[in-house]
Structure 1
Amino acid sequence: MSSAFAEPVLRLSVEQYRQIVAHCYDGLPDEACGLLAGPLRSDNEPTGAVSGVYPCRNADASARTYTVDSRDLIRAMRDAESSGNELVGVWHSHTHTDAYPSDTDVRQAAEPGWLYVLVSLKHGDPVLRSYRIRDGTITETQVVVEGR
């Protein structure tokens with residue numbers, strides 16, 4: 001890890017994991033997307049704990065790209081803030097490729113503090129991985145599904 005930041009461990013409950021993966025399958029044949037909420041550390045970096053999972057519409061309606069629907073973004077932001085949390089990440093599915101950020105994903109990664117979660121549906125079982133993307137640099141972060 002070459003980052004000066006301590007990378008958070010993404011912590012999902014079993015139910016949150018299931019909700020993310022189910023939304024990805026429900027979105028087929030297009031990519032699905034959603035937002036994650038959680039607390040921030042004193043340096044405004046996510047702790048990694050997830051307090052809210054917000055399935056969103058893919059405004060692109062595409063199997064190769066995604067854009068979180070703006071109404072869903074506003075709804076998730078308001079809900080997170082009402083519970084004392086912030087948006088801390090986004091997830092989307094890769095329907096035909098591995099769970100690794102594409103060049104497009106890196107270009108679109110506008111929030112350097114966020115966790116970028118990818119769910120690959122390329123093989124029989126889903127593969128969920130998490131990354132930080134800062135200034136074009138991709139760093140994988142650990143994922144823990146609690147309660148397994």
Structure 2
Amino acid sequence: MERESETSSGAYVRTTRDITVVVQPFYLADQSAPEERHFVWAYHVRIENNGGEMVTLLTRHWVITDSIGNIQEVRGDGVVGEQPVLEPGQSFEYTSGTPLTTPSGIMVGEYHMQAESGEQFDVDIPAFSLDSPFATTQIH
């Protein structure tokens with residue numbers, strides 16, 4: 001069963017196969033230069049193993065879309081240079097970031113995991129908004 005939600009703190013949560021991914025994005029004004037079309041966000045991720053079997057995070061896949069529809073895909077081994085192993089009840093946390101040339105965007109992705117049994121599966125990363133104070137809202 002998959003569940004997705006946004007918390008009152010602005011964190012985005014998605015659970016796939018008893019693996020919960022919690023993402024909290026932050027706009028980094030001190031690293032951004034809006035006059036040069038350079039907007040930077042950090043995002044803090046917590047991956048929780050709420051299942052009964054050890055899992056290893058093998059790879060990541062991100063789809064980053066800016067506010068005018070430009071798409072960047074990022075694939076790679078592990079996260080922040082690690083392929084964390086999570087025993088049942090354990091979690092792993094990391095912080096990373098991304099720049100955009102527009103004042104807002106969205107990110108979504110998945111982690112490719114391997115269970116202790118050898119089975120491999122994907123865990124969804126919830127879609128989350130990248131909104132700066134310079135973003136304008138348009139309702140059509």
Structure 3
Amino acid sequence: MTIDARLIAPCGMNCAICYAYIRERNRCDGCRGDDTHKQVSCRECSITRCELRKATKSGFCYECPKFPCRRLKDLDRRYRTKYGMSMLENLAFIRDNGLDAFAKKERDRWRCSECGGTICVHRWSCPTCGAPRQDPGAQ
């Protein structure tokens with residue numbers, strides 16, 4: 001799995017592990033990419049479109065004066081509950097350790113132990129070989 005800064009969304013989501021990015025057909029280019037294949041909810045995301053966040057040096061929510069806003073807290077709660085990952089923890093890690101360290105941590109965390117493919121956060125399994133995610137809820 002290759003992770004570049006373009007695949008880390010302003011909210012802290014790693015788009016490289018998103019089903020919309022991993023899928024073969026109509027592959028999404030990530031939150032910072034082209035809107036062509038994004039779902040409507042992603043194209044119209046209030047976090048991605050936030051003017052306060054856009055004005056920050058890093059472009060990430062952790063620098064916003066309203067951090068964490070209600071929208072980000074709601075998204076974090078949903079992802080913690082449904083998928084065992086936290087946008088707020090991701091953002092804190094990026095803020096404290098940088099994007100390169102975050103990318104390494106994510107590569108290790110979401111690598112399939114069976115085939116080396118990428119585990120999909122939304123499917124709890126590897127789309128390549130079907131192996132289940134080994135660390136549900138671990139961050």
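The numbers here are math on the coordinates, done by the rules we state, and not lab data. Keep in mind that this is a model prediction, so the values were computed, not measured. Cβ atoms are built from the backbone, for glycine too; each structure is taken alone.
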Once mean count of other Cβ atoms within 10 Å over residues 34-41 is calculated for all of 1, 2, 3, which comes out largest? 1
Can you say which of 1, 2, 3 returns -6500 when helix-only ellipticity at 222 nm (-39500 (n - 2.57) for each DSSP H run of 4 or more, over all residues; to 500) is computed? 1
